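Enquirer: Take a look at the structures below.
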Structure 1
Amino acid sequence: MTEPRKGQAPAVLKRDEFHLEFRRSFIDPTFDAVKLEIDKVEQVAWENYINGNKSPITEKAGSEFEDPAYDLSVEWKATRDTLIKAEARQKDPATKSRVLLICGSARNDGSCPGEISKSFRLVKYATETLEAQNIEVDLLDLSLLISDYDKHIHPCKGCVSTAMPLCHWPCSCYPNHGQRQTNDWMADIYEKWVSAHAVIIVTPVYWYQTPSVLKLMIDRLVCADGGNPDPTTTSGKNAQKAKDLELKGWPYPKHLSGRGYGLVVHGDVAGIEGVRRGLSDWLDWMGLIDAGTSARLDRFIGYYESYAESHEVLDRDLAVQEEVRNVARAVANAVGKIRAGDFTPPDAELKRPRPK
């Protein structure tokens, strides 16, 4: 038996500490008119917190799970059922080809930046190219995290590093109502990935890395690579059961494998190659199939020029606009071949001696 190590978690908040944390969301004087009502809501929130009400609404898992009597979160099960239907549609040869276009920039004109991102414009070039080839485009604009009300991608909690079966597919860490970790966007994002025949990520470089909005999504997709589709096997988040299950032998299922991908990484000074390589390595590891050299693009737009005029620079850079369109064309070609069964990687039938 490999026992979970303990001793890092902070102490549970005391009542007065909880009060201070809770009231930070109601500092606006306009809430003074409903102070008594907020007092009542706070007391209920405190009780939910101290009692650990993670999933307040549950139902018996049923016969399709290993433990039919387990009380399963209805929110998690609804997401899981949606993904099963999305997977069936994606594999149906009668459905229209679908590409998920992801804008990885945190900037848009609906908040403090006051201007759209260049990534968003590049996404538009790719969208026009794909739609011209009768491919359905699904846009995921991650900048909505900075401008939409109460929208979140909560961080990955690293369950996989305790044991792979503790990381559920889809993620069951959220929502956690007792901790006020709600409105998690990933439930919708998982469906977008599952529904797609290919994915194109368009992203700038922030300090030699991907923007935080993109990295949040990437981390929360760890459950798609080896994640456990049956939380009843670990009685929810029972770390000991998960360790025992992994040590018996775990298959590490790749839930998104076989989809195509393309990349557009842009910057203005440095870091584009490293980010592009990192994203390519991640997608390769997940079992996605690259659409060729032309589909993995990294370019400087306005090298060492002013931020203020960067959109004008993009206006003039007709070559990079066409290269982005080529990424979309390559991905469109790959999707057609993948769906026809003509685009199988040479190592597709090989088994990894170390699947982790």
Structure 2
Amino acid sequence: MNPPQLTPAAISQPTLHELALSGCWTARGIGTLGQHLDVLPVANNTEIIIDGMRIEALDTAGMCILHRLMQRLRGQGIALSLRGWRPEFTKLLELVSQYSDTPKIKISRRPALEQLGRSVAAILEEIFALLSFVGESAVAVTGILRQPTRLRWRPILHNIYSAGFSALPIIGLLSFLVGVVIAYQVASQLRRYGANIFVVDLVGLSVLREFAPLITAIIVAGRSGSAYAAQIGTMVVTEEIDAMRTIGIPPLDLLVIPKVFALLIALPLLTVYADVLGVFGGMITARAQLGVSYEDFLDRFVNNVDLSDYLIGFGKAPVFAAIITMVGCFQGFRTKGGGDSVGRQATHSVVQAIFLVIVTDALFSVIFSLMGL
């Protein structure tokens, strides 16, 4: 069934002493008439009659525009009178006039120091809440390790598929391109000094130690971290979390712990996958730009890149996985209100997870440097 067609609101001036209104003075029918009314030329007469006999519909949007016109005319010293208005339209005019004449409340801004203090307090409160959530999750994981029968394998396998297997194409493509870019950027400098073969060391160390685990964690944080926050946030909004608690199912056991175990398995494997494709991309570029054959590349890679370099990058992956899962689930549980809060918390989860991953990677670099690794 098609919606009824609206007659656009209109105003005419049959005589110098009369304004005739017609059509639908509603939010859908008013159009841009309000802009024209603000500049409507009206003679400075002692009295003007506003005829509303042909008004088909009127809501608060149209009445606010009419009330603004009436205030302007009264400000010019013109007396107004109404003719042909329905009783409900007259009551609406009285209501709009009553509230529009109410003095507006002036909202004073807080001092800058107070705003800063409130912001710092909010940040500290969120940090404390995150640490509390991590502690609760750690207790839940300990309880499940003591009773392995409580472990839910189906959600774990589902999360391994969604967070791991489904991310293979994008992680593989980006890792390959990172390897290509690294080798391409250093090619001109190495060629200048005749040190073409050292591209193997640069690509191998940078990809295995830093870029592969970091890029993998950032991609997973954007894909899976936001998905965790959105899933749990939606369940909070629809009160499914409260229903789970009512029937005796701990939300951490069903929603958080399977994600933790799944990402602890998936992210290290994705890091190994990124290592292989990143080195492969650098190997192709080294062959094209520096003339380093595949055999020479692999031979130097095996002899000059230690196993410890690979283990350093691989060992970062479980830490990054725990950060991504904790932040995503934590932001999901902090969802309040309606659907707009779900999107807001999902955005917060991505930003915070990536920030913490990068900060943690920097701390790892400092610690390994102090240890001489």
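Values quoted throughout were computed directly from the atomic coordinates according to the rules given, and no laboratory measurement underlies them. Because the structure is predicted, anything quoted here is derived from the model rather than measured. Cβ atoms are built from the backbone, for glycine too; each structure is taken alone.
Enquirer: Taking log10 I(q)/I(0) by the Debye sum over Cα atoms at q = 0.06, 0.08, 0.14 Å⁻¹ from the coordinates of each of 1, 2, which one would give -0.27, -0.47, -1.24?
Expert: Source structure for this number: 1.
Enquirer: Here mean count of other Cβ atoms within 10 Å over residues 124-131 was calculated and came to 18.4; which of the structures 1, 2 was it taken from?
Expert: Considering all the candidates, the number was obtained from 1.
Enquirer: So if we calculate distance in nm of label points 7 Å out along Cα→Cβ at positions 76 and 260 for every structure here (1, 2), which label has the highest result?
Expert: 2
Enquirer: For FRET efficiency 1/(1 + (r/R0)^6) of positions 156 and 188 (r between Cβ atoms, R0 = 35 Å, to 0.05), which of the structures 1, 2 scores highest?
Expert: Greatest value across 1, 2: structure 1.
Enquirer: May I pose another question? Quick one: FRET efficiency 1/(1 + (r/R0)^6) of positions 284 and 308 (r between Cβ atoms, R0 = 30 Å, to 0.05) came out at 0.70 when computed from one of 1, 2, so which one is it?
Expert: Label of the originating structure: 2.
Enquirer: Work out the source of 28.3, 91 here, i.e. which of 1, 2 gives that when Rg and Dmax of the Cα atoms in Å, for residues 20-147 alone is computed.
Expert: 2
Enquirer: Say we calculate distance in nm of label points 7 Å out along Cα→Cβ at positions 84 and 172 for every structure; which of 1, 2 gives the highest result?
Expert: Between 1, 2, the highest calculated value is found for 2.
Enquirer: Quick check on the output: -12000 is helix-only ellipticity at 222 nm (-39500 (n - 2.57) for each DSSP H run of 4 or more, over all residues; to 500), derived from one of 1, 2. Which one produced it?
Expert: That value comes from structure 1.
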